[in-house]
Structure I
Amino acid sequence: MDDEHFYEMKSGHGLSHDPFKAIVAPRPIGWISTRSPEGRANLAPYSFFNALGESPHIVGFSSYGYKDTVTNVEKTKEFVFNLATRELAEKVNITSYAAPYGINEMQLAGLEAVPSRLVNVPRVRDSPAAFECRLLSVTHLHDIDGNPTKSYLVLGQIVAVHIKRKFITPEGLFDTAAACPIARCGYLGDYTDVNHLFYMRRPADDNAELVEAVKQLNEKDQQ
């Protein structure tokens, strides 16, 4: 089609920059804190992060390289997700610095650490919300030809949740707009935050208009 830019991955994108991360955007930031078996705290942001299940509640992140976070999680079997927000953005950025193993990024960024309840991992005191997680799996990812990549997928089950009360509305809802989470948007240095929410209710199973449309499509397929 003349109105499309098409390319096979093996041939390259032919653009000034790879559009992959800009298309899969915005991506929540997994601000992951861990502790080494020796007790050293670590904090790092991961842009390949998301919620992956709700029964039980599962979150996951992918690390390009077997970094300190993956090392700690695999050894201790636990980690904490801290919500990264616009107010904390500069400090989130500092924790992305490739500091030598054993350096406490919370201290480096001037963040106060507080203990968790069920896992032996500190969390960021000023973060509006945090998930205490226990490890489900660490998977070394392979490509379609079976070759190992440099990426490691970490999945964890949420065992406890912390929410600052000021971000809970009178109706008992978490106020996402007020917390203002930040996300990655693709190219180097591109971020966004949650500054506008809109509401849409998922169509009901008995939506008359859609029921009729499905009926017509089925009749057409049977002709």
Structure II
Amino acid sequence: MTDSLVLNREQIAQLVAQDIAEGASVNLGIGMPTLVSDYLPKEKEFLLHSENGILGMGRTAQGDEIDPDLINASRVPVTLQTGASITEHTVSFAMMRGGHLDYSILGGFQVAPNGDLANWITDAPDAIPAIGGAMDLAVGARRVLVMLTHNTRDGEPKLVSSCSYPLTGVGVVTTVYTDLAIVDIVGGRFVTRAMVQGMRFDTLAERTGAPIAPAADMRTIVLDVEGRPGLA
């Protein structure tokens, strides 16, 4: 079998950015999701929200742009869009809880085919039990997109039949973006919208901890000459 493509964090973020509708209000969660801001098309308008109190967040700050007091939820310095506003946490969380977000983009430890999400604590001895705003983001947005590696470092699947870790939200996930595939939650099952070039579907199924089906129009994730992912 030909070696298959494996996406890195930046390439996963680029795939997510391609799926965000122009004009959408979007929260970028801690970790990998914060990378998405760097890949949203510059010619289109988006309203980015950060739970620590930014509405109108821009891309990651570089060089002289860096202000240590202006950071995203991952504590990475960011820029502001024209017209941005800064609020304290109660207002920021009211935006999240009030159904004002079109997308919530989160990291994850486990996702089940019914849309359950576990993303705040594992059974690792050094795990920090800090839920933060994840529960609010999981239930407050119209669509919840999850970014993760398809398997753990030990090879265990993160797409599972039932989450064994404490849940962040029940039945909330819309789509999962992994280093191997884009997987939609459809009718209580995993459906593969796209899969990396060189991957056999039975191999993907073996690396998934629950039944998974190919979409009728399943696409292939390929890289261009500059390493940017797209669908063929």
Structure III
Amino acid sequence: MMSKMGLDMQTIFGQALDNRGLSRKQQAVLNASLVLFAEQGYDGTSTADIAHKAGVSEGTIFKRFRTKEGLLQAILEPFLNQVIPQAAGEFVSDLADKRFPHFKDLLAYGIRDRIDFVTANRPEMKIFIQEIGKNPILLVQMTNMLADALRESFNDVFKVYQDKGELVQWESMRIMRYVTSVLIGYMIPNVIMDDMPVDKEHVTQEAVEFLLLGLTPRA
């Protein structure tokens, strides 16, 4: 079962555009660009394709966004500043609202949820991963922004298990970097960039076992 994070990225993206003062035609262009970049790839999509899907002329695209690169940047900006932070914030709120008896239970729930989310949003995630490959500074910007926004929430979530002696007494963002690096290292090649089905339970079990080796306090 999906958590509150079951909201797909296209839905959150549409909500973000509603708040940006764009015309209906401009919103249609950006939504069409997101869908086509996700389905066909950035290089495989022309402005003519976008105009046709959005139901506008190519002139409308060039007047507001200038180039296809301008369209891509207009997509990435709300993703960085609203879509990804909202997605992450809802995920952390969901974790905080639940009561897991042990840290391994919270870890397993979180990993399953992230696999569900990435699988459901695979096309959109591909766009972002491809752009990070071209411009690594995007990953730094996203990481710093999320750390600032979520540090206090993670402190509260992790303290419960640190007080029980089940979790190392590390700063919360150090724990999250450790967990995230393991998940990203698996999910980019095996989930995001590969369309094959994923054995979620097997992956979750392996990831939990591995992460607990580094995050369980030593006697």
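A value of 1.05 was derived for Rg/Rh (Cα atoms, Kirkwood Rh); which structure in I, II, III was it taken from? Source structure for this number: I.
Source structure of the calculated read-out (Rg/Rh (Cα atoms, Kirkwood Rh), for residues 122-185 alone, 0.95) within I, II, III: II.
When FRET efficiency 1/(1 + (r/R0)^6) of positions 114 and 202 (r between Cβ atoms, R0 = 25 Å, to 0.05) is calculated for each of structures I, II, III, structure III gives the greatest result.
All of the numbers you see were taken from the coordinates with simple rules; none came from a lab. On a predicted model such as this, the values are computed, not experimentally measured, just so you know. Cβ atoms are built from the backbone, for glycine too; each structure is taken alone.
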